[in-house]
Structure P
Amino acid sequence: MRGDKSHWEKIYATRAIDSVSWFQPHAERSLKLIQALGVPHDARIIDVGGGASVLVDDLLDRGYTNLSVLDISAAALAAAQARLGARAGRVRWLEADVTRAALPRHGIDLWHDRAVFHFLTTPAQREAYVRQVLHAVRPGGYVIVATFAEDGPTECSGLPVVRYDAEHLHGEFGAPFELLGHESEQHLTPVGRTQSFLYCYCRRLPH
């Protein structure tokens, strides 16, 4: 299971943002992939599970203007808003479970998720997630999803995760998506441990 809302509210209420294992001072790999896909600066970009991530800061710094952050935790979103100050008003904030969120049909040009998908440990959860992607991402739009790699951790924040190689991660999304590429990353946690991540990026086919 991916943990309910109360689990994540407790995490963000009791731990400093820069002490959680997934903390990054800058979202360098995600930012590089977004820029490499060549979407315009007014592209509709959503960071799923973005919470207190600094990706939104990095995107604002580089002139992206149509940004949304979705997270199940109100505390995580509040931390990001406090950090951004007045700039928080330039972002849409969505407090929701991604598998149930009310998202606009074909209203997203680029979907980014660093480490929500690997918490979905049942087929039903993953199928609900993919349905949301198909609903929300426009034909021709892009999807970037990062999970723990095959040699990554087996759990995170006390919850089990599913580890992936590129073939199996893309296989969860299937024929409507064209795999453009994948990259690995060795993420250094705040306590100095290394975690293996896999990033896959694909394009939603027109039909």
Structure Q
Amino acid sequence: MTLFLQGDCLDILPTFTRECVNFVLTDPPYLARYVDRSGRSIIGDDNDAWIKPAFAEIYRVLARDSYCVSFYGWPHADRFIEAWRAAGFRIVGHLVFPKRYASNSGHLEYAHECAYLLAKGNPRSQHLISDVLPWEYSGNKYHPTEKPLAALRPIVEAFSAPGDWVLDPFAGSGSTLLAARQCGRDYIGIELDSVYYEKATKRLRY
């Protein structure tokens, strides 16, 4: 079963029943005011007002003894960590994805992505995976910060079981949803931007 909704997760998640999903894998805005070479941007990337209420709802709808994996913007890690802890999550791991290219540069060449593994209650993973995972360039065809399926599938397989409901409330290009489907999981996705929602919807049809 699948469900993909267009709208604000702050409006949609409160309509869900408590503890109705088994795993959350999400890539929220990084608070980076990012604009790619073609001028594409991300709604909500310019403020942090949504972080605490969004993760409070994510925690509420996540089943007990379950995991959430969230990518994040490392320059604002403190804001994300504060929101996760305020929601009730425990930080139980950190994932790093080395890139063979630099996506940006400043004081350093920025050549990795990162995500935190968060726990509600006392879950146990389906099987252990490394906290350093390979990364392939997605091409960003559907979204300016599109995550590669090859990086997401091992995460879905490790922290959920076949038939589980996987939630991504910041679905973007739909990569989490597609990875969940390929791993035999059901999914729920929410995307605020109507343009990316339409692109993801078309992508999920194939």
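Bear in mind that the values in this text are calculations on the coordinates, not laboratory data. Here the structure is a predicted model, which is why all the values come from computation and not from measurement. Cβ atoms are built from the backbone, for glycine too; each structure is taken alone.
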Work out which structure the value 20 belongs to, where relative contact order in percent (Cα under 8 Å, 6 or more apart) was derived from one of P, Q.
-> P
If mean projected area of the Cα convex hull in nm², for residues 99-138 alone is computed to be 4.4, which of P, Q is the source?
-> Q
With mean count of other Cβ atoms within 10 Å over residues 83-90 derived as 18.0, matching label from P, Q = Q
A value of 3.0 was derived for distance in nm of label points 7 Å out along Cα→Cβ at positions 91 and 155; which structure in P, Q was it taken from?
-> P
Value 2.1, calculated as distance in nm of label points 7 Å out along Cα→Cβ at positions 51 and 123, assigned to which of P, Q = Q
